[in-house]
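Some structures are shown below for you to check.
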Structure I
């Protein structure tokens with residue numbers, strides 16, 4: 001059962017899922033940075049350095065070292081593995097944070 005907590009909170013379940021998907025347990029700050037990375041990749045694909053602080057720049061640097069990202073202030077590239085992982089983790093933290101939704105099926109539809 002997923003631990004009940006607030007929206008956007010790092011839970012033991014999210015830490016475990018990040019270990020499974022990324023090979024390490026993410027931090028709360030990393031979880032909070034993921035929606036911005038998703039936004040960047042879906043829009044101009046360039047980090048705005050005025051919108052991230054030094055700690056977040058260090059996180060982006062670590063993600064580059066792990067091979068998850070390339071670039072940043074110039075055109076940024078994201079690996080498919082990292083893209084899928086951040087979307088799974090954001091779904092757990094921001095969409096299904098109560099742990100009530102079946103991750104595969106919603107309602108009785110065939111989708």
Structure II
């Protein structure tokens with residue numbers, strides 16, 4: 001559990017197994033999360049601006065109100081993820097699986 005206490009700006013977590021981790025309110029700006037396994041992770045109100053999440057597995061993750069502006073989500077699996085009120089302006093969603101994702105109020 002992280003709960004946003006310390007910034008993790010530019011952190012390198014490529015291919016890390018982070019299933020069910022709680023990053024509520026975390027500052028993960030420009031984080032390298034390529035290929036990371038974030039199934040069931042809680043990223044509510046997390047700052048992921050400019051983060052690299054290409055190829056990451058975010059199945060059933062909660063990204064409600066997360067800031068993903070300018071993030072690379074190309075090829076990411078967001079099946080069943082919650083993206084309500086998430087900010088995705090300028091994000092790369094090429095090849096992203098959004099099947100079953102909750103997108104109400106999502107900004108693109």
Structure III
């Protein structure tokens with residue numbers, strides 16, 4: 001059971017991180033053992049006409065109905081540039097999230 005679940009989480013990560021990168025949400029470090037992705041949203045935020053992870057998170061909520069967490073909740077290392085995405089959701093939910101991100105970020 002453990003190995004099956006571990007493989008599922010790895011598959012989700014291996015799908016979602018490249019999709020974030022493709023959409024301009026660069027993930028500088030591939031998560032290893034975590035259920036989240038810390039992505040640089042600065043370019044994507046500029047495309048939406050906002051600055052900073054806080055405003056970007058709210059724009060995603062308004063435009064795509066997606067919840068992400070602004071970087072300020074995770075320390076002082078460039079928190080205004082980063083948001084955190086959870087990869088613990090089902091593959092179906094992650095695919096839907098990518099579709100919604102794509103509809104907003106094009």
Can you say which of I, II, III returns -16500 when helix-only ellipticity at 222 nm (-39500 (n - 2.57) for each DSSP H run of 4 or more, over all residues; to 500) is computed? III
Determine which structure produced the value 35 for relative contact order in percent (Cα under 8 Å, 6 or more apart), calculated from the coordinates; the candidates are I, II, III. I
A value of 0.90 was computed for Cα Rg over 2.2 N^0.38 Å; which of I, II, III is the source structure? II
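Laboratory data are not the source of any read-out in this text; all were calculated from the coordinates shown. Worth saying up front: this structure is predicted, and the values here are computed from it rather than measured.
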